Structure I
C-alpha cells in the first residue's frame, strides 16, 4: 500500500491506496493559518509535521506491515528556512502572501522580465519564493544571516520523514530559482538573491525515491519494514497526475482554494508574455500553468462570510439561468496572478439593479471564477495551444452547477474522474512509481484513472457566455487604476 499526502493551506490530507488504485482510508488534520498583517499569510512548519505524523498514524492503523511507499504533494512557493541546527528560523511565508511587491517589482523592472525569462522561463510574482527571499534579506537581515537551508513546504515534511534535503522539479519550478528548461538551479538567480547552491535542496524527478523513512520516524509510526519516500510534487502537478493528465493528454482545471489550468506537454514551452507559468511536470516532462489566487475560496467567502450559510446547494440558481445573469463578479479577493500579475487587484460586483436577487449574486461569483480562468485559456489559444476537453477537480467540481458552467464558459467537454482526491491521490501514484510498482507515471495513470462522468457543452448557453465574457474581459482594465 502507498501513502499519498497533500499538504494544503488549511489542512493536511492523507490517503492510503492499494496497488490497484483503490483508496482504503482517508484522514485529514487541520492546522492554523496566521495573518499577522495585511497581505501577510504564514504558517508554522512544525504544525504541518505534527499534523502529518498524527495523520499517518491514524491512516495506517492496522495496515502498518503493508506500507511500501510515501509521497508528499504540497502548496507551492512557500519559503521555509532552517538554521545550522535545522531549526525553523521564522514562520513559513506562504504562496498567497503579498508582502513582497517591492521585491517583485525590483525583479521584473530592474533585473528585467526578459532576463528572468532567460534565467528561469518565468517572471516574478509576489507569491513566488525568490521575492520572499529578497524580502527577508531586506526586512529581517538577522534571520537572513541565519539561513542554512531553503526549502518548500512539502520538502520540509520529506526532510523530517527521511532526513534527506531534496525537492522535485515541478515544485522547484515555482521558486523563480530554477532554470526550468535545463532542470538545474539558475546561478544568475542565486547571485541576485545572494544565496548559494548549498542552501538549496538536491533536485529529483517527482517519481524518484529520495530515501526511506528514518529509523526514528518508522519507530514512531510503528513500521518495521523499509518504506520508500518519493520526491513528491507540487500540489497542482500531483492533482494533474491524480486526474490522469500526463504529457500528451488534454488539460486539467482545478477549482480549489486557488484556481488552476494545467496544460501538459512533452516539450518545454514558454509564454513570451509570461501570463502563463512554464513549469516542469511530475511525469518527467513539462507543462504550462495558469493560477488565479481565489477560486472556490470566492464561493466560500460569499456563502459563509457574507450570506452566513453552509448550505451551498440551496443558494445556487437553476440551470435554466446559465448565461442570462446581468451581474458580474471580479474574483480578485487576494490580488491576482494569471494573467494580470497584480497584487493590488480587488474583487467587485458590477451590474446590479433593483431587480438583482441574492441568487444572481451567487451565480455571478461562480461565473466570475470561471471567467477569470477563461482569461488564461484565451492566452493559451493565442500560443496556438488547442484542446477540446478538460478534466475537472477540486472542491468546486463537486457542484453539479459549477461543472456545467465550466463546460459552457470554457467551451470544453468536461470529464470527472472516478477518484476525486486530487493531489493526495496523485502523490500516492508517485509513491507507487518510486517503489517500481508501475513502470512510469503515464502507465500508472492509464492503469488506475477511470472517467466516471462526462459533461457536454450546452451550445446555447456557451453562446450567451461568449457574449458575457467579452464584457467581463473589459472590466479589469477599466477598474485597474482604482485599486490601491
Structure II
C-alpha cells in the first residue's frame, strides 16, 4: 500500500479543490482518562492530537464532488488507529443528522482498526449508534457510499463499510471484521484483501487513487438521480439490436435465440446508456458474471439495470439483482431488466448455494418494487429462472427471443417423447414472440434492426 494517507489527504483525493467545509464538533466534556478511567488514556489522546493535528479519529464535513454535494466522513488512522470511541460516535451522529437535514448523500472514507479498547463497552456501543444513523439515512432515501482504505477492520467495516449501498476499495486494502492481530494464525491473508473481497462479492469495485475522485463523482451523480418518495417515470424498453424478422416456427425461435452472434446484454446496455457503473456481488460471498447489475445515465436521468448474459443464472446473480431492485426503490430510480438465460443453474453447487431461496427473493423484490420496472426479453427466456427477472405487466420482447415454461428439449423428455420431437414440442409450447403477445405474456415486440438467416 505504501505510505498511508491521513484524513485530510483522503479528503483531498476525493473532494473538489477547496470545496470541503468541516462541520463543528458537538460540545461535550470527557471524563478524565475516559469512561473506564484507563490510566494514561488522556496522555495518549494528547499525543495523537499533536501527531495528527486532529482532535478525534474522524473528520466530518460537507464537500463538493463533481456535480454533487455530500457529507464526507474521513477517518484519521494516525489517531489511535482510527478507533471508534464515544466522541467519534458524537461526530458521526452529527454528520448523519446533517446529511438528513440537508438531503445529502453520505460518503465515508474509512481506515480504522475497530472500537477503542480504552473506552471498553462504551466504545463498542457506538456501533449500535452508527448502525441506527445509517438506517435512518437509508429510510430517508439518501445514498451511502463507502471508500475502504487500508486498513478497515472490526466494527468500522461491519457498520460504515459493509452497511453502505455502494462499496469501493483502494487496491491492496486490508478489509475484514478480524484485524491482523486477532485472526487465527493459519488464516489466509489474501482473504482479508480488497481483491479477495471483490471476488467474493462483498465490495463493488477496487479503484486506484488516481481514479477515485472521478469514480466517486460518477456514483454520486447516478445515486442522486432518482426521486425518493415519488413514482419516477417508466424506463423505456431498449431498441432491438438483433434480427428484425419474426420466426415462422417455435423451433426457429429457439434456434435464433441461441445464435452465438446474437447481441447480448452488454451490447444493449452500451447502446442504452451514456455512462454506467456496476454493483458487484450478493454480499453473501457470491458473484455471478452472467448477471450485470448497476446504474446508468440515459437522457439526463438515472436508470438501474439488471441484465442476464445468456448463461444459466447462479443464486448469487438472483440475490445481486434483488439487492439492485431494492436499492433502486429506496432511491426512487426506475429499473430496466434484460432477460436472457436458458434457466437457473440447477447443479448441486447451485442447490447448496440456495437457488430456490435466491429466486424466491428476486420474485418478491420484483413483485413489491416501489419504482416502475421495465423488462426486455432479448434472447432465451428459460422458465422460472427467466421469469424471476421479468416485470409483471411490463415485459417486452425482441424478434430474436423466446419465452417458455421449459426448454422444448426438456419438455419432450418429460413427456417421454423422442429427442427429435423437440421441434414439434416447441410449436406446441407457443413460445415465439408473437405467441407471447397473443397470450398476454408480453406487451409487445420491439423492432429489430439486423438481418438473420432467411432475410434479405
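Upon calculation of distance in nm of label points 7 Å out along Cα→Cβ at positions 67 and 171 from the atomic coordinates, which of the structures I, II produces 2.9?
II
Quick check on the output: 12, 34, 33, 18, 2, 0 is P(r) over Cα pairs in 10 Å bins from 0, in percent, for residues 155-274 alone, derived from one of I, II. Which one produced it?
Structure of origin is I.
Name the one structure among I, II that relative contact order in percent (Cα under 8 Å, 6 or more apart) of 12 was derived from.
The read-out was computed on structure II.
When P(r) over Cα pairs in 10 Å bins from 0, in percent, for residues 99-186 alone is computed for each of I, II, which one produces 17, 43, 35, 5, 0?
I
If you work out FRET efficiency 1/(1 + (r/R0)^6) of positions 51 and 123 (r between Cβ atoms, R0 = 30 Å, to 0.05) for I, II, which one comes out largest?
II
Using the calculated result 3.7 for distance in nm of label points 7 Å out along Cα→Cβ at positions 219 and 387, pick out the matching structure from I, II. Walk me through the numbers on the way to the answer.
Values: I: 4.7; II: 3.7.
The value was obtained from structure II.
For the read-out distance in nm of label points 7 Å out along Cα→Cβ at positions 139 and 331, a value of 2.7 was computed from one structure; give its label from I, II.
I
Name the one structure among I, II that volume of the Cα convex hull per residue in Å³ of 154 was derived from.
Details: I: 134; II: 154.
Working through the options, I get structure II.
Thinking only about distance in nm of label points 7 Å out along Cα→Cβ at positions 35 and 371, which of I, II has the largest value?
Values: I: 2.4; II: 3.8.
For this comparison of distance in nm of label points 7 Å out along Cα→Cβ at positions 35 and 371, the top structure is II.
Values in this text are rule-based calculations from the coordinates and carry no lab data. Keep in mind that what you see is a predicted model, and the values were worked out from it rather than measured. Cβ atoms are built from the backbone, for glycine too; each structure is taken alone.
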